[in-house]
1. Matching task: -10500 is the computed value of helix-only ellipticity at 222 nm (-39500 (n - 2.57) for each DSSP H run of 4 or more, over all residues; to 500). Pick the structure from P, Q.
2. When relative contact order in percent (Cα under 8 Å, 6 or more apart) is computed for each of P, Q, which one produces 17?
3. Distance in nm of label points 7 Å out along Cα→Cβ at positions 182 and 318 computed as 2.9: which structure among P, Q?
4. On FRET efficiency 1/(1 + (r/R0)^6) of positions 142 and 286 (r between Cβ atoms, R0 = 30 Å, to 0.05), which of the structures labelled P, Q is highest?
5. Assuming 43, 23, 17 is semi-axes √(5λ) of the Cα gyration tensor in Å as calculated from a single structure, say which of P, Q it is.
6. If mean projected area of the Cα convex hull in nm², for residues 158-245 alone comes out at 5.8 when worked out from the coordinates, which of P, Q was used?
Structure P
């Protein structure tokens, strides 16, 4: 005879696809009805518009059908009340004062000092490369006004799930959990905000997004050494700084200022990456140093930081970013090998 206890045990194996916790643990199973060999499961969702409810249904049916004697499974959806949502939020975030969600996470803020050096592309590819090494990785697009991470990651048409005020579920792509202003506003909306407001948004990205357990959090800083990078470094004193530059003397010079700012805020400069370092001609297969040579290594030496490597100027990287198709996680590609090498160097510096 089928018992409710047996069904609930089976349901403990069904995880919410976004929160990664059991539906039973999250109190999302309202009731279970047993009618002979048929089982009806009543599930309460945070919102009836949940984009992953079909997966939840599929997983529920799969687990319950493993129970002996069960023939048919029906899933009935309902929506949580405001009180139930608040209870879930307390379960996820804990009670009392907001805790640092990255207390056990290695935080790496990626900056360049100036725009146009491919910092966001490097950040996104590195995040995917770290994920391919088996780490749980998050990515915050801190460039609120000039966001580009959604396009690069191929999630520009997606919207995060908002459980309730104070809890946002990040979008997951290629094993990386991502949040960006670009996924919260309509396309082409103009954002004209001052520093204090931008700082509030970043605080929400840190505390109001349910990140779960992460090994690495990469933060794509906006260009420059203004209020946003400064306030972010001050709010995350253990954050390491990874500097992206190009071989141009001007780019390395501006990037150096970011390094000096990091020193003033006592943030460790963990390394330097030189992007668009060289170009390999398809006809002659020789390296051409279009923008200069050696500035990345020189900068790392001046800042007392590790030189993590150079990334060539490649059409495939540009095309991948434009199409939202990141290849860094595939070790069989040239891009994958380059970023895997940088990721492993970063791993060993931790």
Structure Q
């Protein structure tokens, strides 16, 4: 009769020790990430970059913060080796090589912006613990800062590169926009991309659609204050829309996978395009095959965002919960099923996380 010891595989002590060491590092890096987010939101990195060789008191006074809290935050930055410390003068310096990834001046390379997603995910941990048993979803109201964080992240990946990096992947598109066409953005969120386009191409007309009117409220007011009259927004449940009208160009920036009905949305997009129209979609450059994501350095972060936001948001609307990593393969299949012709898939130098799809209607089915 076999004993339990015989059934137990060999225990690799070196492997266990290496994993334990990794976990300790993971905890410290997670703590650093949370404090990176805090430093970004408070503006500590920006001020520290402008005042090298500063004391905690000088830094606190420069930004109007409490010195005791600033000193404790600096301790995290020093022990995380993000900030240099001179014990003789008790001064702190943010190296230029680190400031290049931690300050607002570093956009679109400011990784501190992305660090905010960790706190955002953690804010719904209790809610998700319940959902792991009930199978229910979440709603945007569960996330107090989602639209704010997403808008700041999209500003780096989309808005800053929209004119010179993204639009040119469609031949002749900037010229068409300059002459004047009708443009829509489905799942527009804060609507910053459309504001940029409306300012740059005054001859074109732009419409943003999003489920939550509060998402684009700030940008809507800003457009009115600037006298921009070629931009409008509409709060709309896209899952209920058969057609949005007729547009020459439709965008979807990181919006399709967490919809109530992703396939239905793509069907609606195709029905809403002119026969010579174009659909430009940005979405996560992952794979639906788990093993293909193992070497992706962003994969743990993306799957965490998927677990804590994108999947439950879709389920909360009665959707399929495709998740952030629904995969390039699935996106291409969905586009083909919607009646788009051969789809071009682009990877752009400025954006290591997303894929960009250019699709044209394959035929005129249901376009009338």
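Values quoted throughout were computed directly from the atomic coordinates according to the rules given, and no laboratory measurement underlies them. Note that the structure is predicted; figures quoted are calculated from it, not measured. Cβ atoms are built from the backbone, for glycine too; each structure is taken alone.
1. P
2. Of the structures listed, the value fits P.
3. Q
4. Details: P: 0.20; Q: 0.80.
Greatest value across P, Q: structure Q.
5. For semi-axes √(5λ) of the Cα gyration tensor in Å, the value 43, 23, 17 is produced by structure P.
6. Structure of origin is Q.
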